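Given below, in the form of structure tokens, are the structures.
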Structure P
Amino acid sequence: MSPRSRQAHPVVAVLPFLDLRPGSSEEPLTEGLAEEILQALNQLEGLRVISRTTSFLYGGSSLSLTEVGRQLQADAILGGSFRREGGHLTLYAELIAVSTDQALWARTFEFNRKELFPTLEELVQGVAGALQTSAPPRIRRAVDLRAYEFYLRGRSYYYRFNRHGMAFAAQMFQQALDLDPDYASAWAGLANCAAYAHIYIERTETQRELAETCSRKALELDPTLAEAHASRGAALSAAGRSDEAEAAFETALQLDPNLYEAAYFYARHCFAAGKPERAIEYFEWAAALRPEDFQAILLVAQAYHSLGVEDEAERARRQGLALVEQRLERAPDDVRARYLGANALVALGDREKGLAWARMARSMDPEDPMLLYNLGCINALADEPAEALACLGLAVAAGLTQKDWLLHDGDLDSLRDLPDFQRLLETL
């Protein structure tokens with residue numbers, strides 16, 4: 001199963017809602033609302049929904065909905081606006097037929113913050129009816145708007161994939177749970193933070209148990225939530241329960257083939273388990289879901305390299321490097337973009353620029369275990385074994401003790417016969 005295999009029609013795009021409050025920026029919330037609608041529509045039979053990362057590129061565009069729909073090759077496009085005045089919210093949504101530029105459905109909703117998710121449910125039902133789909137749409141369980149905003153902030157920090165981001169993300173998810181203890185998605189987010197910490201930052205029983213407890217809680221609260229199954233997969237992977245982790249990831253992708261986290265973390269799990277062919281499948285899947293994301297495409301390059309498929313590795317590196325450069329234009333302090341880009345540069349032969357980027361990344365967060373591990377990979381590719389081993393040693397000392405990744409990462413092949421590398425593995 002893959003996102004490319006879904007051939008349902010019509011094709012629908014969902015855009016982020018415009019924030020109408022002057023001088024305000026509700027971007028995380030307006031994008032979050034659109035994503036909730038997109039995910040609900042994506043569950044309907046006989047409908048194909050364009051991925052969020054493709055359609056959301058047009059958020060705030062000066063183009064009309066119809067023009068955007070034509071560029072996205074959609075049959076229908078949903079857009080609208082959002083305004084918050086104190087505790088009163090107004091949401092306007094309209095569904096446009098791209099071929100005729102005619103409104104298929106439109107409605108204004110006025111509600112308070114506790115009525116957010118029932119309102120979204122009603123909105124999706126209206127859209128589904130206009131598109132003449134038969135299966136009932138599903139929105140996640142209703143939560144208070146404040147809890148939902150904390151959840152969205154947690155996701156934004158989580159995707160930084162560094163120790164500081166994880167700590168802030170965990171705080172945001174916990175604040176969401178303080179407001180709503182039955183919020184399954186927030187429990188899943190907290191489980192993801194703990195699983196990441198256990199694997200890459202602090203390999204302790206406390207973190208492993210937290211990932212176990214939180215992921216189980218998310219599933220108990222909502223066994224149909226793909227996000228919960230993906231978090232369960234991450235927790236089981238962190239605990240070394242490989243077969244169970246794979247089953248959880250598979251379930252997540254069956255429930256929602258467009259869930260990036262499920263494909264991306266399934267791919268990481270497969271790569272660490274020494275299954276590069278399967279890692280390639282799921283990294284490519286994740287990359288298709290988020291075409292602007294540099295992580296999955298650069299990591300699939302490593303998987304291709306591990307198999308000796310160098311033409312595909314080069315293609316993926318060049319594609320990923322272009323995405324990194326775009327990202328750094330907008331966020332020059334993105335450490336992960338900097339060091340993953342450095343890896344691609346060195347692998348593609350631009351050694352000096354790659355090492356310069358690596359030094360810049362290290363200056364930003366010199367004690368982050370994931371950064372130090374990747375600096376080890378970069379220096380190994382650059383034929384700097386002493387520096388590579390020093391960085392790997394610091395990564396292990398800082399908490400990154402996932403032995404399987406060191407065993408199977410092709411970037412480290414030049415180090416494998418060195419006694420110091422063997423001794424480092426023996427400590428894990």
Structure Q
Amino acid sequence: MRLLLVDDDELDRMAVVRVLQSPKLIKDIVHASTAVSALKLFDEGTFDVVLLDYRLPDMECLEVLNKLTQHANKHAAVVILTGMVNDEAIEKECIIAGAQDFLLKQELSQRHLTKALVHAQARHALNQQLMETYARLKYLAENDPMTGLSNRHYFEDHLRTAIARAERFDSIVGLLFLDIDNFKLINDSLGHDTGDQILQQVAARLLNVIREGDIVCRLGGDEFAIIVHDIETETSLATLAQRIIDNLRIPITLVQTQHFISCSIGISTYPNCAQNAEDMLKHADLAMYHVKRMGRNGFHFFTEALQDRVMNKIVLEQQLRSGNLQSQLLLYYQPVINAKDFNVCGAEMLVRWNHPLRGILPPSEFLDDIEELGFLSAIDIENMHLACRQLAEWRASGLVDESFVLAVNASEQLIKEEIFKISSSPIWTI
């Protein structure tokens with residue numbers, strides 16, 4: 001056991017040395033008469049136990065105790081010595097501050113002090129094990145085991161803290177939400193092991209492009225987030241996003257095989273885009289999916305127009321699933337003129353949506369969303385039935401003859417479904 005003895009009274013130090021005459025326990029005793037010299041010795045050397053006098057001329061005992069127990073790299077058991085009358089309040093204060101024991105100088109004996117040192121060292125070792133276990137559990141709770149980046153739990157806590165700090169100092173926080181394009185295809189074609197290695201390479205590249213102090217997190221799957229602090233202008237976020245896109249464009253080489261990837265990035269800021277962490281993430285996510293719809297491999301800032309589009313899409317889906325949308329669709333018939341005699345020879349059916357709040361909308365306002373939600377082919381079929389009934393009525397009333405042609409638009413979704421039905425039928429296979 002190596003001991004650091006800190007006491008400004010030389011006689012008291014010699015008394016402690018005389019008590020500790022057991023060569024089996026104490027290998028070396030280093031003396032210090034001031035707190036400053038003791039801290040310097042502790043910083044430069046390695047000690048198992050520190051015997052610390054409660055009263056020192058240059059620093060309060062609790063301050064010295066705090067510096068010893070909170071040292072970044074060195075750890076040792078600390079036992080407080082005092083020549084004062086036993087004071088339970090002071091003893092409790094020292095124990096709470098991190099000391100392993102509190103001894104009166106006048107009660108010291110070889111057996112008493114040796115026992116205290118052994119117990120203090122054992123308690124300290126146990127405490128270190130608990131701290132190391134806690135540190136490991138904390139790391140596992142806050143970090144992604146595959147990439148080593150912070151995980152979603154840490155991300156959410158840190159973003160909330162960053163927003164609170166930005167509010168206090170009137171600064172801007174940026175959030176980049178990143179998704180690897182077509183990553184499912186990589187996993188399905190190359191396997192999850194290759195996919196994991198690519199994600200590890202992506203994580204390393206993201207760490208290389210961010211500023212010191214900014215945070216990169218893996219939220220799950222192929223989704224990453226970057227929290228950017230103290231932004232001067234949103235242009236800096238655009239520059240960072242483009243730097244990430246350019247960096248990921250460089251091929252990733254695994255086992256002498258090059259893999260080419262790209263990413264889509266959505267960007268939101270506090271306080272311009274959101275007032276809390278949940279909305280910041282949601283808005284960055286919306287902006288990222290807008291990039292996906294526009295062809296991937298780019299970035300986009302969140303705007304109110306994106307939010308309106310999402311809300312409209314939610315209303316549209318509710319109308320579709322409730323069956324109300326079909327009754328709100330209006331069918332218009334645009335005449336087709338024969339260029340030779342300028343007579344009406346046919347018509348083209350056009351669809352409009354009589355929106356309950358926004359009025360009559362053209363197809364460009366809703367057909368893409370209907371197709372994305374998977375309802376377009378069903379609406380096409382229903383509209384074809386309505387168009388056929390309308391044509392039958394016109395013919396029955398004598399308004400048009402058999403040569404009149406009614407054109408109806410068919411979506412790609414419907415055509416693919418019909419081709420699949422034909423190719424899957426028994427007659428086709430024979």
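Looking across P, Q, the calculation of FRET efficiency 1/(1 + (r/R0)^6) of positions 76 and 340 (r between Cβ atoms, R0 = 41 Å, to 0.05) that yields 0.65 traces back to P. Given 33, 25, 22 as the derived value for Cα extents along the principal axes in Å, for residues 316-403 alone, which of the supplied structures P, Q does it correspond to? This figure was derived from P. Matching task: 0.90 is the computed value of FRET efficiency 1/(1 + (r/R0)^6) of positions 308 and 396 (r between Cβ atoms, R0 = 41 Å, to 0.05). Pick the structure from P, Q. Derived from the structure labelled P.
Once percent of Cα pairs over 42 Å apart is calculated for all of P, Q, which comes out largest?
On the way: P: 15; Q: 51.
Once percent of Cα pairs over 42 Å apart is worked out for each structure, Q has the highest.
For distance in nm of label points 7 Å out along Cα→Cβ at positions 60 and 148, which structure out of P, Q has the highest calculated value? Present the calculation step by step, with values, prior to reporting the outcome.
Details: P: 2.1; Q: 4.1.
Comparing P, Q by distance in nm of label points 7 Å out along Cα→Cβ at positions 60 and 148, the maximum is at Q.
Here helix-only ellipticity at 222 nm (-39500 (n - 2.57) for each DSSP H run of 4 or more, over all residues; to 500) has been calculated and equals -19500, so which of P, Q was it run on? Computed on structure P.
Read the figures in this text as sums done on the coordinates, not as results from a lab. The structure displayed is predicted, hence computed values, not measured ones. Cβ atoms are built from the backbone, for glycine too; each structure is taken alone.
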